[in-house]
Structure I
Amino acid sequence: MFWMRLFGVTIGAGALSSLTGWLFAGDWIHRRWTYPEIWRKGSEARAIALTSPLPFLTCAAFALLAHHLGFDSVRSTAKLAVMIWVIGPLPLILTNAAFIKLHRAFVFFYSLGWLVKLMIAAVVTARFLR
């Protein structure tokens, strides 16, 4: 039964969190607050196809870690999400911004998007993995 709930959490949280990439770093933000010389030219279809499974992987790994640590409340999984954000995506994005020409607004929204993605995984995990 656990594996079925894990599958459901992975699909549900993965689908919701995949929208955060589009919302926080997608076309609207990408067109307004980026430097065109930084981005690859041409079709993005291949890049999108290659990276689309990653939110599902993130949510599955988050749910497994929370389960392994015995975190089953929204509060505990939200704390875990913030700690993971501070350990991983936030320093990585800020370090990249220090060395790569990225607009401050893009860095802000991209970082915020990762926090929201992890919070979605936290809430869905706490609600449905118990």
Structure II
Amino acid sequence: MPKEIISTPNAPKAIGPYSQAVKSGNLIFVSGQISIDPSNGCTMHGGVESQTKMALDNLKAVLEAAGSSLEKVVKTTVFLKRMEDFKFMNGVYEKYFTGNFPARSTIQVAGLPKDVDVEIEAIATLD
């Protein structure tokens, strides 16, 4: 099954040798999104809530470029620098995913690109 590379200027450019997303069959695999403002390429630091919002806005932009949406996400993985930030990340996350929630894993990690506090990746469908 051929794969299609997804790229949009409405989300940050990849900061390494990877694609924003890959479409294969009926699935969209979105690379981890962090709090980089796509309009200027600057990393947004500050609280985990504002970083989560920017990461999810970027995730949404990539999904839309692929012909999908947040409503079609079947699985997310959230990477947190500190598990103490879980409730703050979750408060923003539940504003983006409001029903028929996707499966999710949340993992504490030692570090993330650009020294951000949260990164979110997703798998979605086209249906």
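The numbers here are math on the coordinates, done by the rules we state, and not lab data. No experiment lies behind these values; they were computed from the predicted model shown. Cβ atoms are built from the backbone, for glycine too; each structure is taken alone.
Using relative contact order in percent (Cα under 8 Å, 6 or more apart) as the calculated read-out, with 48 as its value, let me know the right label among I, II.
So the calculation was done on I.
With distance in nm of label points 7 Å out along Cα→Cβ at positions 62 and 102 derived from the coordinates and found to be 1.8, which of I, II does the value describe? Can you show the working numbers first?
On the way: I: 1.8; II: 0.9.
It must be structure I, since only it matches.
For Rg/Rh (Cα atoms, Kirkwood Rh), which structure out of I, II has the highest calculated value?
Comparing I, II, the top value of Rg/Rh (Cα atoms, Kirkwood Rh) belongs to I.
A value of -7500 was computed for helix-only ellipticity at 222 nm (-39500 (n - 2.57) for each DSSP H run of 4 or more, over all residues; to 500); which of I, II is the source structure?
On the way: I: -26000; II: -7500.
Checking each candidate, the match is II.
As an exercise: Kirkwood radius over Cα pairs in Å, for residues 6-45 alone, calculated from one structure in I, II, equals 12.0. Which structure is it?
Answer for the origin of the read-out: I.
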